[in-house]
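**Student:** See the structures that follow.
Each reported figure results from applying straightforward, stated rules to the coordinates on display, with no laboratory input. These numbers were taken from a predicted model, which means no experiment stands behind them. Cβ atoms are built from the backbone, for glycine too; each structure is taken alone.
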Structure I
Amino acid sequence: MKIAVLAWGSIVWERGLLEVAADFMPNGPNLPVEFCRVSGDERLTLVIDETFGATCPTYAASSSFGDLNAALLNLWVREGSKGEPLPGDVRRHGRVGFTDLSSGQKSDIAMQRHPRAVAAITAWAQANGYDAAIWTALASRLHESGKRGEPFTVNAAIRYLEDLEKRDAATFGLALTYIRKAPIEVQTPVRDAVKKRWP
């Protein structure tokens with residue numbers, strides 16, 4: 001089974017435990033992404049978001065695994081915390097999304113969060129000779145209590161970063177580095193606003 005791993009954020013430059021057969025190349029499907037998720041370490045990270053995302057080219061690489069569950073688990077581990085217990089059923093876990101062209105099965109959580117992106121990924125995978133594609137399918141959460149606590153807007157994202165800068169300069173530096181290191185193809189309103197606010 002030939003499985004594509006899709007990426008648009010830190011996986012491109014920091015694979016960690018992710019096993020791919022060759023380097024990521026900017027030949028993935030165009031997907032709506034934005035810096036609208038507050039990660040566990042307080043960075044603003046890129047996720048697929050069909051409401052606020054800017055359509056951007058993404059990156060792709062072939063997984064080193066020929067088994068979809070093994071490839072999904074590998075991506076799940078890359079995107080998780082050290083020592084985290086493995087999920088009982090990685091296909092039902094919200095961290096990773098997939099489309100399996102051979103069975104027609106698609107990730108339920110990805111279909112809930114970004115169904116149009118799933119359709120675009122499926123069409124791309126078919127056109128490029130893949131049997132399946134996997135990706136990080138985390139949700140936006142700037143709006144959650146304990147994050148920014150207000151609906152996502154570009155201004156809300158900038159306010160979040162300004163508050164982080166006042167509260168924790170080191171973490172703010174990491175957050176800014178993540179945005180600046182994102183692939184050049186990923187141009188979004190938040191990235192543009194960050195360049196203007198912190199040139």
Structure II
Amino acid sequence: MPKKSKGGIFVISAPSGAGKTTLCRLLLATVDNLGESVSYTTRQPRKGEKDGVDYTFIPEEKFRKMVDRQEFVEWAEVHGHLYGTSRRRLISLMNSGVDVLLDIDIQGARQIRDTFGEGVFIFVLPPSMEVLRERIEKRGGNTKEDIERRLRRAAEEIRGYKLYDYVIVNDVLKSSAKKLEAIITAERLRSKRVDTRWIKQNILS
């Protein structure tokens with residue numbers, strides 16, 4: 001059944017190390033008509049990351065100027081670095097009929113809710129704080145202080161899970177991805193997403 005021409009927003013948040021970025025990559029590779037608005041960030045690329053694919057990497061001065069020009073629909077400082085979602089990129093994708101997947105933190109999710117007043121908000125939890133610590137440590141490149149800071153922030157973010165529409169525990173990656181895919185499928189079948197003109201022309205005419 002055809003849906004409305006304008007795409008929707010799916011916001012996925014999680015504490016660092018919960019695996020949301022990996023889950024988002026799986027969804028983008030398997031779910032039709034689902035796109036990503038590549039975020040801007042001031043941090044340096046990690047090993048294997050590509051500019052314009054994983055993030056658009058820019059200097060902090062340029063980022064601040066974009067903030068002043070209100071070019072971000074949401075932005076936040078996370079672990080000492082700035083991240084932001086381009087208003088132009090997001091609206092362009094939605095207007096093309098694509099559902100947009102946003103991999104952003106809880107600060108950004110609040111801004112998206114305030115700005116658009118709609119969207120589907122999903123929070124990803126780790127199986128436990130012990131597993132979260134193991135995942136962060138395995139990443140490498142983090143000092144002991146960095147790890148402890150990320151864990152403290154994770155505890156703060158997890159307390160905000162009630163702000164979201166759905167909560168899943170990322171214990172088994174493939175199973176978690178299937179749950180996220182099921183959420184997207186169900187949301188696309190909501191009556192408000194249906195093209196009423198199609199119903200009138202093809203069923204009620």
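**Student:** Determine which structure produced the value 0.70 for FRET efficiency 1/(1 + (r/R0)^6) of positions 106 and 154 (r between Cβ atoms, R0 = 35 Å, to 0.05), calculated from the coordinates; the candidates are I, II. Could you put the intermediate results ahead of the total?
**Tutor:** Values: I: 0.70; II: 1.00.
The read-out comes from structure I.
**Student:** Comparing structures I, II by distance in nm of label points 7 Å out along Cα→Cβ at positions 58 and 178, which one has the largest value?
**Tutor:** Largest calculated value belongs to II.
**Student:** Taking volume of the Cα convex hull per residue in Å³ from the coordinates of each of I, II, which one would give 115?
**Tutor:** I
**Student:** Name the one structure among I, II that relative contact order in percent (Cα under 8 Å, 6 or more apart) of 28 was derived from.
**Tutor:** I
**Student:** I've got another one for you. Work out which structure the value 2.2 belongs to, where distance in nm of label points 7 Å out along Cα→Cβ at positions 10 and 34 was derived from one of I, II.
**Tutor:** The correct label is I.
**Student:** I, II: which one has mean count of other Cβ atoms within 10 Å over residues 50-57, as calculated, at 16.9?
**Tutor:** Source structure: I.
**Student:** Something else now. Which one of I, II has helix-only ellipticity at 222 nm (-39500 (n - 2.57) for each DSSP H run of 4 or more, over all residues; to 500), as calculated from the coordinates, equal to -10000?
**Tutor:** Derived from I, not from the others.
**Student:** Hey, distance in nm of label points 7 Å out along Cα→Cβ at positions 130 and 170 derived from one of I, II reads 3.7; which structure?
**Tutor:** Working: I: 3.7; II: 2.1.
Clearly, the read-out refers to I.
**Student:** Between I, II, which one scores greatest on mean count of other Cβ atoms within 10 Å over residues 66-73?
**Tutor:** The structure with the largest value is I.
**Student:** Looking just at FRET efficiency 1/(1 + (r/R0)^6) of positions 98 and 162 (r between Cβ atoms, R0 = 35 Å, to 0.05), which of the labels I, II belongs to the structure with the highest value?
**Tutor:** II
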